[in-house]
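Each in structure tokens, the structures are laid out below.
None of the figures in this text is laboratory data; all of them are computed from the coordinates on show. Please read these numbers as outputs of a predicted model, since none were measured by experiment. Cβ atoms are built from the backbone, for glycine too; each structure is taken alone.
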Structure P
Amino acid sequence: MADFYQHARVPTLHHLAHGDSSAREEEMRDWASNKPVALLLPALYAECERPALPRILEEVSQAGHISEVILSMNGMNAAEHERALVLIRQNLRGKKAHVLWNDGPQLSRVYQRMDEAGLAGPHAGKGSNIWMGIAFLHARRFDGIVVSHDTDILNYSRDILWRLCYPLLHPRMGYRFAKGYYSRVSDRLYGRVTRLLIFPLIQACRDVLGSKPLLEYLDSFRYPLSGEFAADMQTLEHLSLPGGWGLEIAILCESFRHLPCERQCQVDLGFHFEHRHRGLSPDQIGVNEPGLISAAADVARCLAYQVLREADARSAESLMRLIIERYRPRAAEWLQRYEHVALLNGLRHDPAEESAAVTAFGQALDRLLHSMGNDALHVPALRDTPFRTLDKIPRLAEEIVASSVTV
């Protein structure tokens, strides 16, 4: 039976039938003539040398309802920047694109000016790339819809684009924010940070703090850490976002604070997207180490900040200690649930590996608690909104626009 369950707070738009994609794209093209749609892609240069990004750009080139593409990139030198421009030009086949080089000379000066103004300065991360893409569109007075997704989807289809934008453009829907979700499963279950950290951690927060509206809201999302979303510019330009892996949680929490729930939705994007998977290194735990645990620590820190931001430092630390104590038994429940899911579906499942992930996530939470005595719930590179930042620093908007390369 198809799943048509609705959460009480956030409307869910299910994928119940295989509609005519060409007809949907034609509708989108008509609506986008009055409200343009820009695609914002955050990417490391390394994605240019992997198979996913070139295929994504080729698919996007055929999406007539996308007016322009903004690639907000980092992790490259001057020669790699030139190679990236060539690849983008070749694969987008004439569709207008703007490339932002986040760690290049011009945007490095922009980040330095932000730092001098007392705002978050240089910080390499997906959150920084997304923030700068939104700031670039705001600087150009773009007034439309922005859609974004990850750039490591190996089996990408441009159906993602119309599914995310349809609720915002359809004249009878009226949504202003759409969050994508999908399954992370092939021959085994993936999505460990979501399954074994975020879901039980939200439940642990509810155990300690009660059913607060923000926690009920977060608990409504099928895949809170998915990188796929669409929103109107009036929403995005007023969001405060971190520079690193806490981006997805921050977008949800900021949307909760700025929009009524009936103007938000989550959209079923399909069965399975094949992403590049991060390795788990239980012996390398902390915010600054590479791999899955580093991402998990960033996400947990951002969630803790959002949930406890109104508490004073002393009570926040004691509340976090109680939350972490509740996380471990909640995570044990989730371990068993997902083992049963794997058994029922005949999926590969390694209980020892799953348990090691929970142990590593718990140790990352312990480090977070220990750090609270030094910097409370500091989130690295938590940036003010693009709207306030560009309004505060003279001519910063012009510098950001001038830094882009159009291909």
Structure Q
Amino acid sequence: MTSTAGTTESVGHFAARARTWIEDNLPTWDDEPVDDRTLQNRIYDAGFGGIAFPVDHGGAGLTLAHQRAFYDCTDELGRQVPRQYWVSIGMVAPLLLERGSEAQKREFLPQLLRGDIIMIQLLSEPRGGSDLAGATTRLTRTGDHYVLSGSKMWSTNAYIADYGICLARSNWSVPKHRGLSLVIVPLKDDPGVSVHRTRMADGELGDVCEEFFDDVVLPRENLIGDEDDGWAVVQSLMVHERNQTADIGYGRLGAGGRSTTMVVDRTAEATQLAAVARERAALDLHNQAVADAYIDSVVTRLTGDRIIRGLALGTHQGPWGSLGKLRGSEDGHRVARTRLAVLGADGVTWDGDDVQPDNAGTAWLTARIATIGGGTSEIQRNIISERLLGLPREPSFDRDVPFEEVLRNARRRG
């Protein structure tokens, strides 16, 4: 991957080499489907897995620009890429690279990048809404071990995952942001762990799940970062999550390698929408909405390119992924709403009793996933206003109050 002089292979040379390999080794979407692990193993073993991760931890030692070039090529050629690893590789692996112990990096990173294991996030809770710092799942230290009890929800791919990284309350006598810890939890073959898939608004079982932990015993080596410092660690995770959903950072895994409701080619969608409206003689009625959808898709793509360039040059410091995530998720909902308006009654009817996931009405129902998952649009606007624009923080009555007291006060009010 690098020259004898030690300089990094140029993106252009890399892209040409990658194209040849992709054409020869990855099936098209019209071919028989190949399972995700086989695809990821094949990509990794050829030197194209974990492209931007260090060689010492199982990667190729190149850059995010090289990674983008590889998956842009798989998109252009219409080749199959894995769908299940966008959390493992796009979010969890870069967090472990940044905040994990050396033992955790050695154990997990090569397996994650090769696709041999799947590791997901366990963050949201039934009573917490968008307040991740209000977690009440309990992590108690007992000698050389921790005991985990509680529940999580909206955890993507938990039903197929080998591990999850769980945000839990380890100290109840300090303010809520200061008493959290992040710990690795095995999700298979433990009688104290149960995972249930969630039925979505379209009536289908989705990729998100609810998990229950009944006194799960974990070694102290599973802690990521320091005890009670989990909020700082999870903030790093959120940066990678929003970069992933914004189609920048380590999350660039091709059109089939991420949730299709989060980041897709909105420009192509808007162009197709205009053609449908023209065929149905509905363009005059909806021309402004279709035009807005197209313009927004172009601006979102250019915004992402600008952020990627700024990150490489060091001019865009901070959570710029929140801006890309906000634009991309809102674009998706706008396109779904416009498509429904263009198709009218045809957008909410179909033959047979089975759910049609490509139906405009079904797509409109599920488009809200993108404006909620990875942090709601409201949370993204707060981050942009406070951390990028420097506006005053939103007031918080419980920021400096011990969490156990917050809970007591809530029970009294209830």
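From which structure (P, Q) was helix-only ellipticity at 222 nm (-39500 (n - 2.57) for each DSSP H run of 4 or more, over all residues; to 500) calculated, if the value obtained is -13500? Among P, Q, the structure yielding -13500 for helix-only ellipticity at 222 nm (-39500 (n - 2.57) for each DSSP H run of 4 or more, over all residues; to 500) is Q. Structures P, Q were shown, and log10 I(q)/I(0) by the Debye sum over Cα atoms at q = 0.10 Å⁻¹ at -0.67 was computed from P. When volume of the Cα convex hull per residue in Å³, for residues 119-238 alone is calculated for each of structures P, Q, structure P comes out greatest.
Tell me which structure, out of P, Q, gives 70 once percent of Cα pairs over 13 Å apart, for residues 71-134 alone is calculated. Let's see the in-between values first.
Working: P: 64; Q: 70.
Answer by label: Q.
Computing distance in nm of label points 7 Å out along Cα→Cβ at positions 191 and 295 across structures P, Q gives 1.3 for structure P.
Say we calculate relative contact order in percent (Cα under 8 Å, 6 or more apart) for every structure; which of P, Q gives the highest result? Display every interim value, and only then the final one.
On the way: P: 23; Q: 14.
Result for relative contact order in percent (Cα under 8 Å, 6 or more apart) over P, Q: largest is P.
On mean count of other Cβ atoms within 10 Å over residues 143-150, which of the structures labelled P, Q is highest?
Values: P: 22.0; Q: 15.6.
Largest calculated value belongs to P.
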